[in-house]
Structure P
Amino acid sequence: MRAQVAAAAPLEACGLIGGRQGISMSIFPIDNEEASSVYFRMNPHQQVQAMMAIAEAGLDLLAVYHSHPAGPTTPSKTDLDELSYLEIPQLIWSLDNHEWICMPFLLEGSKFKPLKFRLSNSP
């Protein structure tokens, strides 16, 4: 994910994460149809392919991720307004002191709440 969001900057990058029991096992980068630095819309064909691959592998959709190359480190109003996966964590990648960081959030009521998680390069 980090490599994808860094390569896409200054545009937003996006994708899906599949796994089991809260452990990610597959990352599915998806093209941002909007090619925007402040907005993303997943390529629908790639999104369906990713969902099918997740299901065929017997995995669950664990998270949706996208980047905020110019900030903020938290979900934006647009993220709240456009949210499609209500019960799935949202991972927001942003720059902090020139380093990409990832912050997870889950919608609770009408607000995003931060989650605890561990980011790893392990397979």
Structure Q
Amino acid sequence: MSFRLHKWDGSPHRQTTMVYLGTDEYGPWLPIPTGVRVRRPGCTAVGSPAHVMLVPHDGYYLAHFNAPTSENVIYADITTLPEFAHDGNGWVIAAADMDLDVVRHADGRVWIDRTTVVTDL
């Protein structure tokens, strides 16, 4: 499954390949396989086995859950309503990143990350 997150102005943001793990009452769960590249303008990272993303059934966000050993154990991208579509090659999930995120650090701190401005709650 392809994941395509773009900025609110339509410019590309994060793109990668994910695996469909299953759906529960919260929504579909998608891990990023180990070694898969996560591309965004100016940066390429490699997927970690301890990362899974929740696409809520009716929410305007994408929730990323990381291992407790990660600095940020939960990272929620506030987005447009995520959309699933089939592009002829496979399933694609797409949304616009609204440059507003909620982060929970491993030490319990929670803050709102507005791209360049971080405000502790």
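Since every read-out is calculated from the coordinates, none of them should be taken as a lab result. The shown structure was predicted, so the numbers you read here are calculated from the model rather than taken from an experiment. Cβ atoms are built from the backbone, for glycine too; each structure is taken alone.
Miscellaneous remarks
- Test item: helix-only ellipticity at 222 nm (-39500 (n - 2.57) for each DSSP H run of 4 or more, over all residues; to 500) calculated as -6000, pick one of P, Q: P
- Which of P, Q leads on distance in nm of label points 7 Å out along Cα→Cβ at positions 30 and 54, largest value: Q
- Look at FRET efficiency 1/(1 + (r/R0)^6) of positions 6 and 70 (r between Cβ atoms, R0 = 30 Å, to 0.05) for each of P, Q: the largest one is in P.
- Test item: percent of Cα pairs over 18 Å apart calculated as 49, pick one of P, Q: P
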